[in-house]
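Okay, got some structures for you below.
Bear in mind that the values in this text are calculations on the coordinates, not laboratory data. Note that the coordinates shown come from a computational prediction; the quantities given were computed from them, not determined experimentally. Cβ atoms are built from the backbone, for glycine too; each structure is taken alone.
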Structure I
Amino acid sequence: MVVTLVALPIMGLPYSADDTFNRNQALQPFLDQVRGAWDINLAWMRNQGRFFPGGSLYGLIVWNALPSRAAYMTYLVLLNIVCVVLVSYVVWQVARSRYLAAFAGFAVGMCMQLRYVSFDGLASFTGLVQYTLTLTLIAGLAAGHICRGGSRWWSLVVLVPWSLAITAYEVSLLMLPAILLLIWAIGPPIRENWRRWSWATLPLLVPAALEFGVTMVLRQHPKSVVPAYQIDLGGPVLATMAKQFTAALPFAQSTLIDAPFDWRLGLMLVAALAVPTILAWRPWAAGPSSCRRRTSYALIGAGAWAWLTPSLLAGVTVRWQESLDWGVGYIYLPYEFVGLALVLTGIAGIVRSYAPAPWARVAFSVLFGIVLVACVLTAAENILNVGTLVPGPAGPG
């Protein structure tokens with residue numbers, strides 16, 4: 001319910017960013033749409049050295065299946081909720097703790113600030129970021145299932161979503177080390193069952209190597225026509241990286257760019273949602289964590305990678321060195337939201353491992369309460385921002 005309220009304000013938004021013209025694709029004959037998508041892919045490959053035909057295929061499907069704004073925005077709401085649920089399920093699979101799974105879901109939700117006035121991966125761009133993130137999580141879950149004794153046929157469930165993800169948006173490729181780290185943490189020792197590890201990881205490694213190879217071939221020569229996505233290590237790398245990195249923090253938008261916030265609305269939602277939730281879950285009554293300590297460390301390591309690596313990508317990219325602002329961030333912020341959530345969940349897992357010590361119970365309860373309240377306040381911020389941007393009966397404000 002709490003996370004649903006975080007995403008639900010998307011329903012009140014109009015089309016924005018690339019969606020304003022991409023939605024018109026469905027007005028053309030389908031064969032013309034296919035030709036146009038192929039021409040765009042060729043232009044990206046030649047001018048930018050980028051290879052993601054799966055993104056165009058995904059766009060064709062979305063805009064033909066969801067021609068109305070209401071249907072499209074509902075799809076984005078559902079896609080965001082699915083991402084949060086999958087993150088929680090990943091943590092449950094890793095830690096076998098419903099408390100940590102809930103903690104992870106609230107931690108992702110507290111980061112999901114709508115940025116309608118800028119590049120927003122949550123409420124625009126065809127939901128491409130959440131789509132690839134969902135596929136990445138599914139591939140990782142399937143690989144983990146193989147390591148835990150699942151059938152080798154699950155390799156197809158790893159191969160297909162992962163291949164779709166990395167050919168739809170290249171940032172998914174950067175998540176490979178984080179996936180492998182989580183698989184290592186939950187699976188048996190590699191030396192004891194290397195065949196099962198091979199069936200789990202080869203469907204990840206082989207497509208990744210092919211995608212990386214194609215990209216390197218395309219980027220062999222400088223793209224002087226449109227160099228926006230080229231790497232420049234001589235520019236303001238650290239400053240740009242810091243802008244992207246901090247934009248993933250909860251309330252980065254309201255604190256760094258002074259966006260409006262109504263504390264009365266926030267407090268009412270805390271009373272209506274956070275207080276009943278924390279009383280129902282009673283985190284202070286939770287026993288010791290069932291996950292191994294190395295699992296918590298793996299969550300922290302995988303989360304740090306998912307949070308830091310996209311920030312580094314923004315830092316070295318010419319376009320974002322020139323145009324990124326504080327508190328905004330580029331559209332792949334949802335990957336960083338998940339990364340921050342995993343870092344905090346790993347820390348919470350370490351704290352829980354010391355229970356039933358009284359201090360550990362209190363510390364975990366405080367952490368649980370903080371992320372829950374922050375998630376509710378993010379929902380309030382989203383409701384307020386959408387109401388401000390779309391006043392009156394057109395919006396929820």
Structure II
Amino acid sequence: MITKLLDNELRFALAAILGTALICVMAIPARAQAPRVVTPPTPADRLKYPPESSAIDSSYWDLLYPWNVDTQMRPMYSLDALRQATNKVESLLKSGLSEEDAWSQSLPATSQLMYQFEFNKTIVAVTPDQLRARLTVTPAQSSDANLSIHIAKAEMIGDYKFGSPNLGPVSFSCETTGPVCTFTWPAASEDKKYWGALNLQVTLTVAGAPDTFVIGRDFYSSPMVAGQFTGNFEKKIVNGSLVIDAGVKIQKHMACFVSANLYSVDSATPLQHVERRMVVDPSMKTISFTFFGKIFRDYGDAGTFRIQDLKGQCENLAYPAEWFINSQAHEEGLEEFLQKGEEAPSASEPTQIYFARDDYSYTTHSYPNSIFSGTEWQSPEKTRRLELEKKAADDDYR
């Protein structure tokens with residue numbers, strides 16, 4: 001039986017070997033190609049639009065598919081190889097080597113087998129939202145061999161900030177004709193142990209191979225949610241921009257990043273991404289997304305539009321949400337808080353809480369391009385940024 005210490009070592013090893021799914025994007029078949037091309041703004045024109053609004057096209061995968069997960073093939077190492085690598089890494093880290101270099105020097109140079117996890121989502125964001133994962137094992141080299149695998153156990157391992165607890169077995173079923181198994185797991189409750197970066201850990205053997213293998217994949221679980229969108233929308237044109245108010249129910253006063261995408265319905269083309277950095281509160285009934293008029297004008301966008309891909313990611317903070325949103329205005333309070341050095345609850349808890357995931361969308365009526373304003377973004381923040389840039393340029397000149 002693997003001891004608790006070994007479980008933690010394997011968790012550390014697997015995290016380094018496999019990477020984390022939370023910052024990766026799923027490889028998805030491309031949409032029909034459109035002529036729209038958005039290039040990154042130059043320093044001279046990056047302040048034409050407000051910082052929360054950006055023009056996008058079909059190449060902006062990370063913005064267009066905010067819930068998807070990496071599915072690339074990865075090498076499969078035996079349990080003994082992971083034990084040896086973990087011990088070697090710990091020694092190399094003490095000598096001052098970086099973690100990345102330590103693992104590259106400790107793992108076997110080659111692997112005979114590869115595996116792939118395909119998750120239906122990278123974030124489980126409500127109870128009882130369900131994770132589904134499909135595992136496929138293949139030879140590392142091209143081969144006609146039809147592998148046969150046996151799952152000894154499948155477990156869910158909790159976030160390391162809660163001590164990497166074993167959250168129990170994960171249900172699975174395997175195909176009889178090939179090395180493919182499917183796993184399903186729902187967050188059983190809003191208990192904190194189901195919160196954070198969880199790891200689906202599978203112990204298996206492969207017919208013809210003497211070794212036992214342990215593989216895993218991370219995803220993020222937010223069984224308690226900060227709020228949810230209701231599916232109610234209202235649209236309006238304000239100062240030449242399209243503003244869509246999305247109905248919300250907020251559970252807690254928090255600092256959040258709230259985002260949405262706007263598509264052209266006529267061409268099925270992504271047009272704009274809006275991401276707001278804001279404080280949300282239970283008193284709120286709507287969150288407004290402003291799709292900036294000059295972006296429509298600059299790219300000739302017109303017709304019927306659809307808002308979709310709504311997402312809310314909130315920060316689990318030990319200090320007031322307002323301090324996070326406007327750190328300059330609350331610099332003194334933040335410094336005093338950090339100087340106290342007290343152990344805050346959030347230091348031993350995961351850092352994010354999400355809005356409940358949904359598939360809500362809303363389609364507008366048709367708009368002509370002329371209804372949108374071609375005026376550049378103007379605000380005190382823009383003036384301040386320009387003044388800071390001018391001061392920096394003057395200092396460099398001197």
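Can you spot which of I, II the value -22000 was calculated from, given it is helix-only ellipticity at 222 nm (-39500 (n - 2.57) for each DSSP H run of 4 or more, over all residues; to 500)?
I
Looking at structures I, II, which one was relative contact order in percent (Cα under 8 Å, 6 or more apart) calculated from, given that it came out as 26? Show your work: numbers first, answer last.
Numbers: I: 26; II: 16.
Among I, II, the structure yielding 26 for relative contact order in percent (Cα under 8 Å, 6 or more apart) is I.
Rank structures I, II by FRET efficiency 1/(1 + (r/R0)^6) of positions 316 and 332 (r between Cβ atoms, R0 = 25 Å, to 0.05) and report only the one at the top, that is, the highest. It would help to have the intermediate numbers written out before the result.
Values: I: 0.95; II: 0.65.
Going through I, II one by one, FRET efficiency 1/(1 + (r/R0)^6) of positions 316 and 332 (r between Cβ atoms, R0 = 25 Å, to 0.05) is largest in I.
Output the label of whichever structure in I, II has the greatest value of FRET efficiency 1/(1 + (r/R0)^6) of positions 116 and 164 (r between Cβ atoms, R0 = 25 Å, to 0.05). Write out the running numbers ahead of the final one.
Details: I: 0.35; II: 0.55.
The maximum falls on structure II.
If Cα extents along the principal axes in Å computes to 63, 61, 43, which of I, II did it come from?
On the way: I: 63, 61, 43; II: 69, 54, 48.
For Cα extents along the principal axes in Å, the value 63, 61, 43 is produced by structure I.
Upon calculation of FRET efficiency 1/(1 + (r/R0)^6) of positions 100 and 276 (r between Cβ atoms, R0 = 41 Å, to 0.05) from the atomic coordinates, which of the structures I, II produces 1.00? Can you show the working numbers first?
Details: I: 1.00; II: 0.75.
Label of the source structure: I.
Compare distance in nm of label points 7 Å out along Cα→Cβ at positions 348 and 364 across structures I, II and report the one with the greatest value.
Numbers: I: 1.1; II: 5.0.
If we compare distance in nm of label points 7 Å out along Cα→Cβ at positions 348 and 364 over I, II, the biggest value is for II.
If you work out FRET efficiency 1/(1 + (r/R0)^6) of positions 268 and 292 (r between Cβ atoms, R0 = 41 Å, to 0.05) for I, II, which one comes out largest?
Details: I: 0.50; II: 1.00.
Evaluating FRET efficiency 1/(1 + (r/R0)^6) of positions 268 and 292 (r between Cβ atoms, R0 = 41 Å, to 0.05) on every structure, the highest lands on II.
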